[in-house]
1. With distance in nm of label points 7 Å out along Cα→Cβ at positions 105 and 137 derived from the coordinates and found to be 2.9, which of I, II does the value describe?
2. A value of 14.4 was computed for mean projected area of the Cα convex hull in nm²; which of I, II is the source structure?
3. Suppose you compute FRET efficiency 1/(1 + (r/R0)^6) of positions 49 and 185 (r between Cβ atoms, R0 = 25 Å, to 0.05) for every structure in I, II: which one lands on 0.10?
4. Match the computed value -14000 of helix-only ellipticity at 222 nm (-39500 (n - 2.57) for each DSSP H run of 4 or more, over all residues; to 500) to one of the structures I, II, and report its label.
5. Which one of I, II has relative contact order in percent (Cα under 8 Å, 6 or more apart), as calculated from the coordinates, equal to 20?
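Every number in this text was worked out from the coordinates using simple rules, so none of it is lab data. All of these numbers come straight from a predicted model, not from anything done at the bench. Cβ atoms are built from the backbone, for glycine too; each structure is taken alone.
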Structure I
Amino acid sequence: MIDGRAVVHPGATLASDVTVGPFSVIEEDVVIGSRTKIDSHVIIRSGTHIGQDNRIYSFSSVGEDPQFAGYDGEPTRLEIGDANVIREYVTLNRGSSSSRGTGVTKVGSHNFLMAYSHIAHDSTLGDHIIFANGASLAGHVEVGDYAILGGFTLVHQFCRVGQHSLMGIGTVCLQDVAPYLIVAGNPAKTYGVNVRGLRRRGFTEDAITELRRVYRQQFRAKKVDSEHEESEACGSAGRPEVDTLIRFLSRSERGVIR
């Protein structure tokens, strides 16, 4: 049902069971999937594609122009998956025309973006992620599945946030956040493996024990030579969680929060 006080461009494509509240504006070249509910006073800009079963609360700004100084009106996109909750005053920007950008901002499925959180241009979110109130990404940030960003967390541009990681309230991330770990502070520091979160998601005690061992060796041990460090890491080779962590560390370009 589309409220008669909403403005929906005839060039937008909405599934027949999409709900749009009063005073919302949906521009041309917007696609919205089945059972998505849009409350009042939401604006959805051209170039936004939204999947099924999403809930978008009042005063959200979805698919606005990228906050990139070099942007000059080029067509860019925002792609949102299924079953996301986007609360009040959330801002999601489309991709940018930056030479390092993709032109697309991507949000996966089953994510919970609380009030006033911000997803900047060219960022990529996986699935089952939680942004607490006011958590914000700069441009070109990648966030892995099941990550939790505490209230007012800030992530610097081009950083990566690993899967199953947890950030405390007010965390400032200037480098990559490794998978499975807890980080907090300004600037952020690591505080061990996200044990409670991993147990809640069904990780075995053996997997958690190995992650703790590798964490101590990689993040807490005194400086060792690289060959010794590599051989110690190989001691857990073949365990998917440890392989994921080691691979993430080896591919970091900005460095990893220690």
Structure II
Amino acid sequence: MTFTRIDDIQMAYTDTGIGHPVVLIHGYPFNRSLWNEQVEALSSSYRVIAPDLRGFGETDSSQGSATMNRMAQDVAELMDHLEIPRAVIGGLSMGGYVALAFYKQFASRVRALILADTRAQADTAEAKQTRAQHAEKALSEGMAGIADAMLPKLLTPETVSKHPDIVKRVRDMMLKTKPEGAAAALHGMAERDDLTSFLSQISSPTLILVGAEDAITPVADSEKMHAGIAGSRLVVLENAGHVSNLERTEQFNKALLDFLESSV
């Protein structure tokens, strides 16, 4: 694990392996350890970079909303620091929002795109209101209540009942998240643009992954992205929810490696 200064924050990141660079962007309210199994699987053939986004993990928080565009700029500046002109850019959930924002701002720097358990649409009015309430709750009460509310939506009932190790890992990540970082990201997600019409402009090879039982960004959202991005590849992971890379690690990693082998 290494740190570097990115504008107003100190950013923590993992950088391991040799080969074409792959940047993996975690979701909310997690940190770069979300990708541990993917880093391990890819690093024998690729250089894998996994940052903690601003306000998450060991990266500093900042004032105001942590917008998806700002987080994408952080990733670009980290790539500058690491002297990486182009990379595969991948993200899960909020990380997918950041990956799409990155493509919109820095398309020439994207060798290929990976979008996992995410969507292109903006929040509905109801979702924006819920995010505002969660932000207030995180700041006033901490992350325990957020974790309790989110866990049943993040994982399949089978995972919750049969895999306490995964439940604990997801919960621990959430509890370690800074409340101010969570609040800033919640406001940033609520402010994000609707990129549905932008999908047709994406020309990089694109892999879309989604858990068949994802209750937060359902398969239909991934199907819309698949229809909008010409030549994209859609993989639906059975018996997986929103954190499909942890629930079906072997299948997720195989899809990643197959895609990278054929596209990079």
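1. II
2. Going through each structure in turn, the value belongs to I.
3. I
4. Details: I: -4000; II: -14000.
Traced to structure II.
5. II
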